[in-house]
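*Asks:* Next up, some structures in structure tokens.
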Structure 1
Amino acid sequence: MLDPYFDLTGKIALVTGGSRGLGYQMVKAFAERGADCIIASRKLENCEKVADEVRTLGRRAMAISLHAAKWDSIDSMIEKVYAEWGRIDILVNNAGMSPAMPSHEVNEQLFDSVIGLNFKGPFRLASRVAKRMADTDGGIIINVTSSGSLMPTPMIVPYGSAKAALNAMTRSLAAEYGPKVRVNTLSPGPFLTDIADAWPEDQRNTTPSAIGRPGNPVEIIPAALFLASPQSSFVSGAIVRVDGGLPIGQ
């Protein structure tokens with residue numbers, strides 16, 4: 001039985017970084033509520049596994065290998081998706097990386113890689129898809145950023161800065177392509193995805209937030225569904241924080 005509040009029947013959702021972590025949770029949640037899903041990530045084999053899961057739910061699925069920082073790869077994916085599916089109703093810009101190291105040790109190659117994956121690529125994908133959405137029946141874009149874009153966070157300065165740029169991009173694209181296209185930011189705090197396996201034990205158990213712990217991956221789902229559904233019809237250009245109440249700005 002489909003969710004009466006978050007019914008995505010007939011919608012087509014594209015999720016970058018959709019084969020693992022929070023992206024995977026979003027793909028499953030969308031498919032369970034009726035959406036057909038396109039899963040895009042670097043490793044095609046992993047995308048195929050998730051696509052098979054979507055198909056077992058009775059939905060259509062496509063797996064695509066994507067370098068989310070490269071404009072030629074992004075453009076090729078867009079052309080393929082529109083040729084085969086005709087449209088994208090929901091785009092989730094989720095791919096990203098956040099290597100931690102002292103800022104003075106970041107070299108130019110790493111800096112360019114972090115900015116490329118976390119801002120340059122998402123800008124290209126969101127802007128190109130937003131134009132197509134605006135020219136047809138509209139759509140929804142969700143840019144996944146990070147609490148690191150909103151609060152002082154040592155050791156990941158290029159990443160936090162790129163995600164802050166993505167926050168600004170959200171507001172500008174919402175103004176540029178609205179009202180037919182709604183663009184919002186989903187800003188997670190620390191979540192216990194596979195990347196948390198490398199965290200010290202104390203970080204896996206506690207955070208300096210109001211709730212006091214990292215999030216479980218499934219806890220991203222309600223916010224993602226809200227932004228992806230008509231229930232957020234009067235929400236655009238917003239930052240929706242799912243971070244347990246981190247002391248942002250301090």
Structure 2
Amino acid sequence: MKFTQWLVIIPARLKSERLPQKPLADLAGKPLLVRVYENLEPLRKLGARVVVALDHSQTAEVCTSHEIPFVMTAETLPSGTDRCHAAAQSFQNEAFVLNVQGDEPFINTNDLIKLMSALEATSAPMATLGYKNTDWSHYNDPNVVKIVVSHRNEAIYFSRAPVPFDRDAQRSGSRNIVFWQHLGVYAYRREALASFCALPTSPLEESEKLEQLRAISAGWSIKIVEAKSPSIGIDTADDLSLARKRFNG
């Protein structure tokens with residue numbers, strides 16, 4: 001694969017409903033945003049362009065002080081994907097865009113490379129990561145997004161609910177479960193990213209508050225690539241506490 005064909009964008013919205021000023025949260029002595037950027041160093045070394053898409057002067061100051069390239073985008077953009085699309089307009093040479101959310105400091109870069117390679121090798125407009133999880137509490141946690149995956153390794157549905165529902169496990173109380181946990185990383189063909197942002201919001205997306213359901217509702221194929229490592233997406237104060245413990249060993 002050609003890493004120089006990839007634009008890796010970290011969307012970082014300052015205001016967060018569940019964790020205020022999340023990009024600036026301290027994680028082992030550095031802002032979370034900086035930790036996410038530093039984790040992607042292997043992709044930069046391989047030739048990918050990595051930039052942050054910002055919406056506020058405070059996050060811009062952090063990037064400037066840590067010599068992190070960034071693009072300022074409108075604060076009013078409705079989603080991280082829209083922010084990636086806006087930032088991508090400043091760069092025209094890359095054919096693919098990888099969206100690594102600004103709350104994913106532990107995402108495995110080998111899994112990202114696998115995702116990028118898979119999209120290049122398929123005709124699908126977009127691809128994302130899934131991890132085969134066996135944790136019953138995660139299965140029932142609405143903050144953990146689940147994927148229903150077809151035999152072609154394409155997404156049938158994403159949900160905060162425990163899907164697919166395992167009736168036998170529920171009846172027996174065995175709690176033996178294997179499900180696909182979604183890891184919030186997306187790879188797009190450049191033209192597909194633009195098309196996605198032009199789609200109308202779907203009722204499913206509004207209900208679950210999952211923007212990838214916009215693509216499902218429109219009949220898009222979303223390639224699911226298996227991640228070998230789980231990640232800790234930081235959405236809440238509890239997530240941040242877990243992340244700090246992980247950094248501290």
Structure 3
Amino acid sequence: MGAERPPSTAQVALLMTRPQAASQRFVAELPEALLAGLRVIHAPLLQISPLEVKIEYAGFAGVIFTSANGVAAAGKPVAGLPVYCVGQRTANSAKKAGWQAQVCGGAAAELVAGLRDLRPPVPLLHLHGRHTRGEVATRLTELGLPCSSQVIYEQQLLPLSLEIKQEISAQSDVMVPLFSPRTARHFASLGLDQVNLSLIALSDAVAAELKDLNCKDLRVSKTPDAIGMAAMVRDAAVRLTHLEGDNPAQ
């Protein structure tokens with residue numbers, strides 16, 4: 001955990017709270033020109049740990065992944081078994097791992113609706129982390145698409161070090177993209193009640209966990225995915241950099 005420091009003239013910071021690999025992927029997809037003016041601070045608030053569990057695929061006609069973490073924890077793919085994913089990134093991870101994958105919406109609700117219309121062969125198996133939202137298996141089963149679920153990885157919350165807290169306080173503006181309600185709730189509990197934070201929430205559910213935090217700004221992504229979040233970060237960076245340019249004494 002640490003910080004990537006551009007030149008000391010940078011006035012706007014980007015605080016990444018996702019697991020290190022996911023944060024690095026997100027940052028790597030931002031424009032270089034944008035990154036040149038940002039101080040990127042990596043402070044993971046979540047650690048993903050695969051569980052040593054046996055996954056029984058026999059008897060299932062398809063698998064559901066709602067995150068790339070599930071793909072990684074599942075391990076070796078099963079040839080010919082179709083996979084239904086939330087989000088393009090999850091689908092890309094599944095395809096790269098060797099699964100026969102397709103996107104079925106950008107969120108759990110869209111996946112359920114998509115599978116309801118698609119009516120794929122059943123039963124289905126949802127592989128996910130200990131903490132999950134959307135009740136995918138239950139809702140699909142209620143729609144006449146029998147689905148079981150299995151926990152295959154843990155999502156452990158991590159503290160924020162004093163060094164990182166001081167780093168955040170030292171910046172004039174800090175953009176914080178937050179991707180899940182649980183992480184947002186944890187972030188809101190860390191005592192960072194300060195007006196230099198510009199929070200960017202993946203969804204209304206994420207934003208709801210941040211509404212009581214005393215921050216400069218709270219905005220919700222237009223789409224609940226990494227592409228939408230990256231666009232929000234770009235917009236916020238332009239806006240905040242412009243404001244700093246208008247107020248050089250700050």
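*Asks:* Given 3.8 as the derived value for distance in nm of label points 7 Å out along Cα→Cβ at positions 31 and 55, which of the supplied structures 1, 2, 3 does it correspond to? Walk me through the intermediate numbers first.
*Replies:* Working: 1: 1.0; 2: 1.5; 3: 3.8.
The value was obtained from structure 3.
*Asks:* Using mean count of other Cβ atoms within 10 Å over residues 79-86 for the comparison, can you identify which of 1, 2, 3 gives the largest number?
*Replies:* Greatest value across 1, 2, 3: structure 2.
Read-outs: derived from the displayed coordinates by stated rules, not from any lab. Note that this is a predicted model, so its numbers are computed, not measured. Cβ atoms are built from the backbone, for glycine too; each structure is taken alone.
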